[in-house]
Structure P
Amino acid sequence: MPLALKQVFRAQQLSLDDVCAKYPQFPRLIAIKIDVQRRGVHYTEAALSVVDPKRHQVRGSYIFGARDGQLTPVPESLVLRDGTTILTDTAPIEQNPYVVDLVDGELWLTDAGTPVEPVELWAEPAYYDKVTSSGVPMKYVITARPQRLNIFQSGYCHFWANGKGCRYCDIVNHVKEQRKEWGIPTRLRPQDVKETLIEALKEPGRFTNICLTAGSDTRGEKAFDSEVNFYIELLQAVGEVFKTRRFPSQLIATAFNEEQLAKIYIETGLTSYTADIEVLNEDIFNWVCPGKAEWVGYREWKRRLARAVDIFGRGNVGNGLVGGVELAKPHGFKTEDEALQRTLEEAEELATQGVTTVYIVWVPRPGSDFRDQKNASLEYYVRLAQGLHDLRVEYGLGVDFDDYRRCGNHPDSDLARLL
């Protein structure tokens with residue numbers, strides 16, 4: 001979309017100040033986080049001049065690409081003054097993102113030249129400069145958020161094998177770029193994961209959770225058996241680092257059947273399980289996520305989420321949405337009001353069964369089928385965040401494994417800190 005049209009479209013939506021005035025109970029800093037995620041950021045040369053690669057974490061191995069389609073070593077992301085983590089996407093300046101600039105010697109988020117909020121950069125963990133015994137840089141084995149460790153076991157999703165990958169997703173295209181540029185391993189070795197984790201935990205108190213995720217693997221005697229077995233292998237290697245039977249952990253994976261989930265729970269120390277359905281509407285799900293629809297199906301995905309509660313316990317099972325993708329054209333909801341109502345209705349159905357639903361802000365990535373789409377308004381995302389939070393309050397569901405400290409990518413779960 002040309003810049004002039006983008007600006008006209010944005011002018012028709014409520015501004016950040018307008019939204020904060022309309023919803024005064026909603027924390028302004030979380031609204032800023034949402035708006036930064038939905039619009040992206042651009043760093044000025046002045047801002048980049050204060051980035052110290054020896055102290056600050058710069059963009060490295062990640063499962064998804066950025067809006068600018070680049071692998072340049074800009075800062076990994078930002079932290080607001082309340083400790084809120086923003087997982088940002090760098091965007092070309094012509095897309096009218098927020099701009100990170102140097103103002104009186106400090107980094108600020110600015111909009112149209114006006115300072116909005118001061119920001120800080122993520123601190124790089126010490127283990128990023130080390131290598132495993134097999135010679136793999138540890139920063140490519142386990143990536144860090146300010147308080148979470150991410151293990152991306154594999155960068156390939158088998159739903160793409162016949163062209164049925166999720167339409168908003170760029171995982172396969174992006175990982176190919178990273179392997180070509182940096183030589184990131186195709187598949188992690190459990191020993192490398194264990195060695196890296198040992199080094200990471202030498203910074204006491206810094207990390208509070210371990211998260212494993214990757215693309216789906218349909219192979220095996222039963223669909224997804226190969227994926228399940230490899231996660232078990234990695235989780236057992238992680239468990240060797242801890243003295244306790246279970247350790248603070250989240251697996252974000254495919255909707256496995258009860259037998260597969262029970263096997264993971266019994267044979268590892270995993271404490272929480274998430275299977276992202278991405279969009280809460282069967283027809284839109286079938287269009288947006290054709291691979292998930294083909295191999296599992298919408299109703300079966302939801303059924304498996306509910307059954308997972310019997311294994312992991314109420315409040316320890318999560319479902320994730322790509323917030324706003326339900327409005328993608330031409331088959332998404334026609335209005336934001338309809339999208340919000342229908343999404344919250346189905347999220348409530350899951351909540352009654354003990355499943356927590358969170359969302360991330362949809363980013364139309366250049367390596368995805370939806371590269372030319374636009375995401376929802378700030379007002380929509382604020383209403384969605386409040387609605388999902390209210391459901392968790394009403395049904396007594398925790399979100400510890402996805403809260404502002406352990407994840408930082410879900411605006412609705414940031415609200416949990418207010419309870």
Structure Q
Amino acid sequence: MQKRQFIKDLLLTGVAMPLGFNGMAKAFTSHASKTPFELAQDNGFWEEIRQQYILKPDYINLENGYYNFLPQPLLNKYIEHIKEINYQGSYYMRTVQWENKQKSVIALAKVAGCQPEELIITRNTTESLDTIIGGIHWQAGDEAIMAEQDYGAMLDMFKLVSDRYGVVNKIISIPNHPKDDSEIVDLYKNAITAKTKVILVSHMINITGQILPIKKITEMAHQHGVQVIVDGAHAFAHIQFSVADLGCDYYAASLHKWLSVPLGAGLLFVKKEHIKNIWPLLADGEKDPNKIKRLNHTGTHPVHTDLTIPDSIAYYQLIGPAKKEARLRYLQQYWTSQVKDIPKIILNTPTDAARSCAISNVGIEGIKPAILAERLMKEYKIFTVAIDYTNVHGCRITPNLYTTTKELDVFVQALTNLAKG
């Protein structure tokens with residue numbers, strides 16, 4: 001890092017004055033009479049939340065779907081945990097490591113709406129889903145159903161088990177603007193045969209932000225004796241739900257996305273009755289086939305990340321799941337409602353509020369997504385990510401709680417200018 005940039009970053013660090021947990025609690029108490037919808041529109045309140053973050057001033061960050069970086073109170077907690085682990089060294093790793101990790105599991109299970117004995121902490125969604133996809137007892141000719149809009153790494157894993165075991169992968173395509181839930185459910189239903197073993201389905205499609213009717217898909221699949229694996233990478237701590245209510249057999253998520261845990265943490269839920277039927281990704285000392293810990297061996301790993309999970313949960317609960325979801329949905333609808341009728345602008349995400357939240361995808365006729373992302377960054381200092389495959393051609397736009405409507409006004413003006421040009 002160059003000296004000038006280092007000094008600049010140091011000054012920015014000094015400017016940030018986070019409220020801290022106590023200050024945030026007081027701020028929320030003063031707004032307790034407001035409904036989540038009313039609070040979502042209170043920009044002054046969310047400006048206070050913005051002060052929790054040290055934001056790089058070089059660009060407007062509208063790509064929070066990959067990794068939601070930590071607000072200062074959580075970053076400080078994380079640093080404390082790193083120092084403590086470094087201070088204790090091997091003593092910590094050989095004594096209370098697993099006890100503390102279990103405390104994080106119990107806290108996560110409460111948020112997820114499942115039993116602690118059905119949940120483990122992994123390193124990310126990919127590891128969680130690969131554990132299930134690769135751990136199922138496959139036979140040649142077994143069929144699996146998935147969508148071409150599912151995350152690429154998961155499609156790659158199914159390709160791997162196809163090559164290895166002779167699994168037949170049946171790939172459907174999800175419309176960007178379904179007319180109703182039954183259209184989505186029927187797409188999966190019509191692909192089922194007597195040989196179908198599992199369905200992989202995204203709770204929230206990563207490239208568009210579309211929320212799929214998981215409970216209805218699961219109920220339909222179970223009627224046909226088919227298990228359901230849910231990729232919840234973008235849904236967990238983003239929208240409100242209970243894993244138990246969804247009824248799925250497996251659920252995976254990355255905690256470094258919407259829960260704002262440091263990089264390197266994910267979760268995997270497995271229904272109790274399925275635990276014994278999954279081969280572990282790595283061999284482990286746990287020999288009881290009914291205990292989920294047999295699926296959780298990762299070797300020596302950054303335990304300070306595990307220790308930060310309860311802190312991130314406390315922060316999430318202090319904000320309030322309903323308030324967070326309402327604000328995120330408000331931000332998305334704030335900008336999409338202004339551009340949806342502009343000629344040449346294409347929204348690749350349903351406008352129905354129940355079918356999306358923070359994430360949306362927008363394209364412009366005649367401009368390739370990569371060029372659109374490049375021009376947004378170069379001409380307007382707006383950072384996004386280009387998506388250009390299947391039926392999605394545009395940029396994924398993902399604000400976060402710190403995003404202001406003024407920043408979104410800049411984005412709306414940029415899209416307007418580019419569409420006209």
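Coordinate-derived values only; no laboratory data. Because the structure is predicted, anything quoted here is derived from the model rather than measured. Cβ atoms are built from the backbone, for glycine too; each structure is taken alone.
Tabulated data for the structure shown
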item: Origin of the value -10500, where helix-only ellipticity at 222 nm (-39500 (n - 2.57) for each DSSP H run of 4 or more, over all residues; to 500) was derived from one of P, Q; result: P
item: Value 0.10, calculated as FRET efficiency 1/(1 + (r/R0)^6) of positions 136 and 408 (r between Cβ atoms, R0 = 30 Å, to 0.05), assigned to which of P, Q; result: Q
item: For Cα extents along the principal axes in Å computed as 55, 48, 43, the structure of P, Q it came from; result: P
item: Structure (P, Q) behind the derived value 21 of relative contact order in percent (Cα under 8 Å, 6 or more apart); result: Q
